[in-house]
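What follows is a group of structures, each given as structure tokens.
Readers should treat all values here as calculations from the given coordinates under stated rules, not as data from a laboratory. Keep in mind that this is a model prediction, so the values were computed, not measured. Cβ atoms are built from the backbone, for glycine too; each structure is taken alone.
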Structure I
């Protein structure tokens, strides 16, 4: 399962509306870097034949077969790590660089 926080889902819905892409699922992707960490990508896309689909916080998500094992158990959040610079973050126990939140 892949999970979105309420804030991430709100931002994704807003982005879809602003881009006139409502109705398309959000594709999440991951590739393993040489150091073992994961590089993430996301964008609105159609569902392909071998994709796995999820729904979290009312947002439809799609993941390719090649990314699925890298992303299972991941949570996507939208936070402000630096004042005035909100961004998506990927909390993924499959990522070597992942540090679980302490809060």
Structure II
């Protein structure tokens, strides 16, 4: 894929989202996010607001941020789809390995 399709702001939002995963209990402060991804506080504020608008991030009472259950639910849908695919492959495997 051509680099002309890559957008720095979009990449930064995605990095922020991935950074928030694993911090669902304590969350991360905007300053921690900015330092970890190497950007300004104003960029982090904008990116977190966009993630919140999308329903993918939320603020805690402490002002720290975490991913919402919506993000985890999407991950579970992926795992469920993979489980279903595994079952279909195992079924086909059984059909091809049964000797008569």
Structure III
């Protein structure tokens, strides 16, 4: 089977909204609910010709707050540890979208 397997990753807004609502209901009021990364992060990962995907790891910073760690993935599904690895997304809150079904 080729990596990554072919799959349609799109979901309807209603399903996405239900997923994020369940998450928000399980965390304290004011807790981080998202992280935003600028386009340059993804462009930097994808410029490596060996990258066939991006893996997102869940982690905690030294301050115990949630972080995402993004790393390129090769054609065999292995993390490309000798390339760029990113974290420090912009947390929401405070850097959030306007009110919408994904965050309200």
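One of I, II, III was used to calculate percent of Cα pairs over 23 Å apart, giving 44; which?
Checking each candidate, the match is II.
Identify the structure, out of I, II, III, from whose coordinates distance in nm of label points 7 Å out along Cα→Cβ at positions 14 and 38 was calculated to give 3.8. Can you show the working numbers first?
Working: I: 2.5; II: 1.7; III: 3.8.
This figure was derived from III.
Could you tell me which structure in I, II, III was used to calculate mean count of other Cβ atoms within 10 Å over residues 22-29 as 17.4?
Computing mean count of other Cβ atoms within 10 Å over residues 22-29 on every structure in I, II, III gives 17.4 only for I.
12.6 is what came out when Kirkwood radius over Cα pairs in Å, for residues 30-85 alone was calculated for one structure; which of I, II, III is it? Spell out each step's value before the answer.
Numbers: I: 13.2; II: 12.6; III: 12.3.
Going through each structure in turn, the value belongs to II.
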